[in-house]
Structures are given as C-alpha cells and as structure tokens.
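Undergrad: There are structures below to look over.
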Structure P
Amino acid sequence: MKIYGERTIRGDIDNVWRIATDVNAWPNWDPHEKTAKLHGPFAIGTKGYSQPRGGPAAQWILTRVEDKKLWSLLNKMPVGTLDVENRYESLAGNKVRCEKTMIVSGLLVPLFWIHFAKLVKEDMQATWEALEKEVDRQSKQ
C-alpha cells in the first residue's frame, strides 16, 4: 500500500532542511510527534525512535540521506514494514515543495487501509503547515 502527500511551503531550503532533520526537536513544533530521538548523526544507518500523538512508538533506521533533497527511514515490525521517503525541492520565490511517500507492507496493510490512511495524509499536511510556521518563527529570531 502506498500513501503519498505533498505541499509547497514558504522558506528557504537550508532552514527547511535543518528544521525537518532535527529529529530531537520534532515534538517542539510538529503536532504529529509526541516524542522523537535520533541516536547519532543524521546519516544512513543511524537509528531513531518516535511516537506519534495517539499512536504506538516506533524504532526506525535512516536508509537514505541526500543533503537538502531527501531522507528515508525504514521501520520494521513483526507485522509489517513502513518505508518512508521525505523529499524537499527548492523552488523559486523562497518556497520548498515537501513530499512524503509511505510504503506499507505485510499484515499492516489492512490496518492502515481501514484506520490510518486518511489520518496519515491529514498528519502530513499538519506537519508541513507546522514546519512552515517554525521556519518563519526561527527566521525572525
């Protein structure tokens, strides 16, 4: 099962990338995240942990990082796998296109289809809206 979303936000790519990849600070600005922790540098192979508000905690590993372009994580669970790719594209006019693709596999598919697909898409939009506000807030400091 594939879930995709995108949004164009105001901000320059440097600030968007810096904020979006500061995993430990996600709970400070992202309404989706209750807790988050990265156990090392933002690089391939580094493990992380996050818990969405109202959802189960997840252990994951960064599988791909291309500076100011994309990062991916893999969350392997006994009942399935979440493979998540986040892309950022700098656009004219101090804007950035944010894209997220989530591939759900295994026994998680029916659960996601029934309960989470719509919520995940709404959470993507809420996160990007909050990211835009955080970029704006930090740029005024």
Structure Q
Amino acid sequence: MARRPDVGEVLVAGTLAAVAGGAPSTAWALVRGADVLEGGRAAGSLVLWRETRTLPLVAAAVPVHLALSLGWAAVLAAALPRGREAAWGAAGGLAIAALDLEVVGRAFPRVRALAQAPQWADHVAYGLTVGVVLQHRRGRR
C-alpha cells in the first residue's frame, strides 16, 4: 500500500541516486572510449529539442535530471515495501527504465540513439540506490 513519503527521505535518496544512477553508463563510455557527455546531451534535449551545442544541452540536463530523479524517488518512497526497499527499488528502476526509455524516450532522437544496455543499468542503479537509502533511513527510525 502506498504511503505518504517523507520529504527528507525523498531529497536524500533522490539526490544520491541521481549521482549513482549515472555510474554504469559513464563507466561503459569510459571503457569503450565513447563520449561521456552523450547522456547529458540526450537529457538536455528533453527540453531543448532543437539545440545541438553541448554546453546548453548539458546545462539543461542538470535540472531535468534532478527533477526526474526527485520525482521518481517520491514515487518509489511511497510505493516500496518496508524492509525490502533495496530489492524492490532495483525492480522499480527497471519499471522506470521501461517507461523512460521505451515509451517517452522513443520520441527523442538523442535518447533513442543512446546505447540501451548502459541506460537500463543506470535505471537499475538508480532504483537500487533509492531503495538502499530508504531502507537505511527507515531502519534508523
């Protein structure tokens, strides 16, 4: 059953997960010698769909990514069962990936062009991080 999430939980979990959630695709890009900013440009294109320059796209990506991360953290904080937040958070990350990448993201060429496996891994890392943070914070109460 959904519960009203604690704002502090959402802020901490969402912020930490916003950072950790990008680790898999960043590591993948570094290992392959690919452009580590491509994901940032793709995120920025959600609001600046005609822009092609890196700096404006990456600058736009920061608030977009943070807003999405905090929003999804609020959803997960309300939905994840107590005591199983980590495992269900990872599963939630998969569900978010399906919506973000397969439904909404298909409308954006830069998102569509991203290597999909690292993006799915980012979403799982994001959900897992939210779950771990929530489980830790809730366990302290």
Structure R
Amino acid sequence: MAGAFLRTSNITEARDKALEVLDFCELLHRKDMLAKDLPIADKKRMEIARSLAGDPELMLLDETAAGLNPREIERAMELVKKIRDRGITCFVVEHVMKFIMGISDRMMCINFGSEIARGTPEEIASHPEVIKAYLGEEYVKGR
C-alpha cells in the first residue's frame, strides 16, 4: 500500500491498488507475510510491486537478478517484460548478462564511468571494446 499512497490518500484505493500489483507480480499468495520473511526472489518482486503501485512511467531497477537462481532469473525477466509491455520504461543496472541480454532492446555499456558502447544486445555482445573491458584483450578477435 505504501507505493499507492503516492497517488491517493484513500485507504481503500491504496489497498485495491496494492492487491492489483501483488497479483501482477505473482505475489498475491504472500499478501499476509511480512516483507522480512519473504525469500529473496519474492523480496525483489515486492520492491517492484511497491514501485508499480505508484503508477510510474519510468522505473530504475538496480541488480534485479543478483542472488537469484536460474529459474528465479527467468521469472524476473518475465516480470520486467510484462512491465515493459505495460508501456513503462525500465532503466536497468545489471551485471547478470543472461538477464540484461534477455530483456533489453537497447543497451549502454560503461567501463570505469565512461560509455564504451551503445546499441542492441547483439551489437554490444560483439563490440570489441566491451569484450576487452569485460573479458580481456585476448578475447578480442583480430588482435
């Protein structure tokens, strides 16, 4: 409900919005649990649900996949895609490449605070400066 109070001061409206986003985030079955008792994957979903309750146009997601197992990463990817399909822009900071490559339309890669590449996931994955920065110069073809 906390996120919903950004847009309303009515408790009933806030509760209804909270239940709607819990359902959207596949957390409705956890609605009576304390956040501190949720498993890590559900805590991350709860944080996203809290943000969604405020009806954002843009969401900043930071390390959404960190600490998740492969199945949880797949579920997190599905959730971010559903959010994107609602027309919400997602700005994602992530180090789990499976996650970021699976959800992104466009990417920007940074090394030591400076942009080194921008493009589609395919362009980023084959960009020599990205490969050099993240894997090492020995992995850059043609060198």
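Just so you know, all these numbers are worked out from the coordinates, no wet-lab data involved. Because the structure is a prediction, the values reported are computed rather than measured. Cβ atoms are built from the backbone, for glycine too; each structure is taken alone.
Undergrad: A value of 30 was computed for relative contact order in percent (Cα under 8 Å, 6 or more apart); which of P, Q, R is the source structure? Walk me through the intermediate numbers first.
TA: On the way: P: 30; Q: 38; R: 16.
Only structure P yields this read-out.
Undergrad: Matching task: -22500 is the computed value of helix-only ellipticity at 222 nm (-39500 (n - 2.57) for each DSSP H run of 4 or more, over all residues; to 500). Pick the structure from P, Q, R. Please list the in-between numbers first.
TA: Working: P: -8000; Q: -22500; R: -13000.
It must be structure Q, since only it matches.
Undergrad: When distance in nm of label points 7 Å out along Cα→Cβ at positions 79 and 111 is compared over structures P, Q, R, which one is greatest?
TA: R
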